[in-house]
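What follows is calculated from the coordinates using simple rules that are stated; it is not laboratory data. Here the structure is a predicted model, which is why all the values come from computation and not from measurement. Cβ atoms are built from the backbone, for glycine too; each structure is taken alone.
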Structure P
Amino acid sequence: MTPSETASGPDGTESRAGGRPRDPTLDEAIILATRARLVRDGYSRMTLGDIAADAGVSRPTLYRRWANKLDLVADALDYGFRKQRDLYDIDLSDLQPREALVEAVRRLDPAYFNPDAMVLMGNFAGEVSHTPELFEMLRKHAVEPRVTLVETVLSQLQERGAVSDIIDKHTIATICFGSYFGAFYRGDRREQIPESVVAVIWPAIAA
């Protein structure tokens, strides 16, 4: 649903123009059902009818809130992104330089907040030729904040004189992010990735 289709009441609840106030508990039930279906079925296979049944609501209830499947999925993704944003705003200044980088790499883990995130990302990658908007949402809101966090920490470590001034921060962050996907496909334990990756990278970047 677009912002122009909703209005805020005096108590902060949203309502469709000319309609009744939205029930936030119903909204969340539908959103959570959508996120579960995205993992289980993927975007192409899931239907609004399935989501309505999973959420225990009628189809008219769902259609009053979202005009189509893409709008609903956009809100379902934004729900997860909002819950993760605080993870990208962290103060690592009290940590030793190497430990600060380990902590930043730990937050690169797609499953750091959502255990199903790796499967969800794979599903969206499979949709890139059919619904590129989905992949762009994922890249903008779930991938870039994570890799930017690592780049920011590397810049802070450069300011502290702990990391070389001539490193390629973009490539380092990309390699660290990719390590989680490599471990996923190889069946390695993700808990060991931050320390293992930094152990390899640190000697090459330390000032």
Structure Q
Amino acid sequence: MKTIASCVEELLLAQPFLEEAISRNIVNYSALANELVEPISEMLRKPIKSGAIMMALRRYSPPRDLGNSVRLKKVLSNLGDITVRSNLANYTYKNSNTLYESHAKVIRQVGDKSNIFYAFTRGIHESNIVISSSEREHIETYFANETRIGLQTDLSAISINLPEDNTKIAGLYYQIFKRLAWEGITLYEVVSTTNEFTVLVEEQYVNKAFSAIKRLHA
């Protein structure tokens, strides 16, 4: 059975920025309670007073480590090198039985050229290729018989080296995404390996995104 407290928790979990603000005691409970009257009344299918919601808000206990973990702060202050690669293109193709053959040709073409950025991701229904624009002619030749779903040019990649135990640190990616979201930066694509995290943005946002990520060190 739903209660006012469970409705409050459900709404806050769906809005992590708001949940963090509560954990830092920087929220006007009265104003927030007034904002939640309508959605909670709809969830419970009966009129609810803001005073009852405000009481539930004051009793709500967000995760203790949300944004306050000493370990997380230490990791953020010691992130590895941040590398920017510009002039990239993003191709999206429909998956097929021959897609890997085309992909193999690209791998042979790129080889060990350190000046070429290349990332390949296969999803359930489609696959993504991010590559330096200098290789666009090869991509369009090798994948000529594949079904292209989308193409975006003028992208930049910002890659961050992560500590080896990053998979055991809760909230690490959240802090990165939060910083970019607060700056109003739209992510076009995200690519990651075990110890490396890369975000793709349109080139007009790259300087702003780079500065936002650098501030994570602060």
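Largest in distance in nm of label points 7 Å out along Cα→Cβ at positions 56 and 72 among the labelled structures P, Q is structure Q. When volume of the Cα convex hull per residue in Å³ is calculated for each of P, Q, the greatest value falls to Q.
Given a value of 1.6 for distance in nm of label points 7 Å out along Cα→Cβ at positions 136 and 152, calculated from one of P, Q, which structure does it belong to? Comparing all candidates, it corresponds to Q.
I have 1.00 for FRET efficiency 1/(1 + (r/R0)^6) of positions 96 and 160 (r between Cβ atoms, R0 = 30 Å, to 0.05), calculated from one of the structures P, Q. Which structure is it? Working through the options, I get structure P. Here helix-only ellipticity at 222 nm (-39500 (n - 2.57) for each DSSP H run of 4 or more, over all residues; to 500) was derived from just one of the structures P, Q, and that gives -18500; the source is P.
12.4 is what came out when mean count of other Cβ atoms within 10 Å over residues 144-151 was calculated for one structure; which of P, Q is it? Traced to structure Q.
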